Structure P
């Protein structure tokens with residue numbers, strides 16, 4: 001069974017390794033999609049963002065929902081496969097199988113999601129910066 005994390009409950013706080021800085025923008029969400037009932041779209045428009053890099057938990061829930069909503073809003077999508085993970089609600093499938101299947105479906109369906117590994121993303125960014 002999926003356990004949701006709500007503000008103030010165990011597990012809701014951002015861990016020390018990824019704590020935000022004062023200049024960071026925090027978007028709090030309470031549904032699978034980061035766009036649903038949040039100001040994310042306005043923030044992205046104000047910043048003139050056209051590409052989103054997705055890395056979150058769970059691939060088959062939040063990642064998929066956010067990717068779909070981003071696609072419907074005409075954002076280009078990059079999903080960092082080794083910075084996401086899935087869970088399986090069906091005992092015949094492992095969480096790894098669900099993760100791989102969801103990545104493939106996001107990549108091959110109409111969402112045009114580019115799926116990369118973190119090291120590849122870093123190399124690509126470094127190359128663009130030069």
Structure Q
């Protein structure tokens with residue numbers, strides 16, 4: 001069951017962070033707060049669905065209390081995601097402009113590692 005929970009978490013992270021991030025969000029989140037905020041809202045929504053699925057997989061059901069736990073967890077994840085992306089997008093924009101592609105991808109990798117560590121820490125104790 002743990003493997004399934006991790007798989008659902010990673011799948012929905014990928015959906016929210018890559019598939020549902022628009023080109024406009026991607027291009028502008030390093031320069032303006034609105035695209036970064038909207039990207040974080042997408043992360044919130046996708047993880048809300050992911051955490052609800054995890055609760056159902058675990059047989060916990062979706063009571064009002066469980067929904068509030070899911071919503072708070074999704075909010076914490078989206079908030080940390082916003083801070084991480086706010087910093088990493090500014091740094092990657094500078095590195096890309098300088099054509100420092102090695103460090104550009106290093107920062108993207110580190111960004112993803114931080115997101116995944118936060119997500120895994122949220123579902124490990126469930």
Ranked by FRET efficiency 1/(1 + (r/R0)^6) of positions 56 and 96 (r between Cβ atoms, R0 = 35 Å, to 0.05), the structure on top of P, Q with the greatest value is P
If you rank structures P, Q by mean count of other Cβ atoms within 10 Å over residues 16-23, the highest one is Q
Origin of the derived value 0.55 (FRET efficiency 1/(1 + (r/R0)^6) of positions 72 and 104 (r between Cβ atoms, R0 = 35 Å, to 0.05); candidates P, Q): Q
If we compute mean count of other Cβ atoms within 10 Å over residues 24-31 for structures P, Q, which one ends up with the highest value? Q
Relative contact order in percent (Cα under 8 Å, 6 or more apart) from the coordinates reads 27; which among P, Q: Q
To test your reading of the models, identify which of P, Q gives -27500 for helix-only ellipticity at 222 nm (-39500 (n - 2.57) for each DSSP H run of 4 or more, over all residues; to 500) when calculated. Q
If semi-axes √(5λ) of the Cα gyration tensor in Å, for residues 8-79 alone is computed and equals 20, 16, 12, the structure in P, Q: P
Given 29, 15, 11 for semi-axes √(5λ) of the Cα gyration tensor in Å, calculated: source structure among P, Q: Q
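Bear in mind that the values in this text are calculations on the coordinates, not laboratory data. A quick note: this is a predicted structure, and the numbers were derived from the prediction, not measured. Cβ atoms are built from the backbone, for glycine too; each structure is taken alone.
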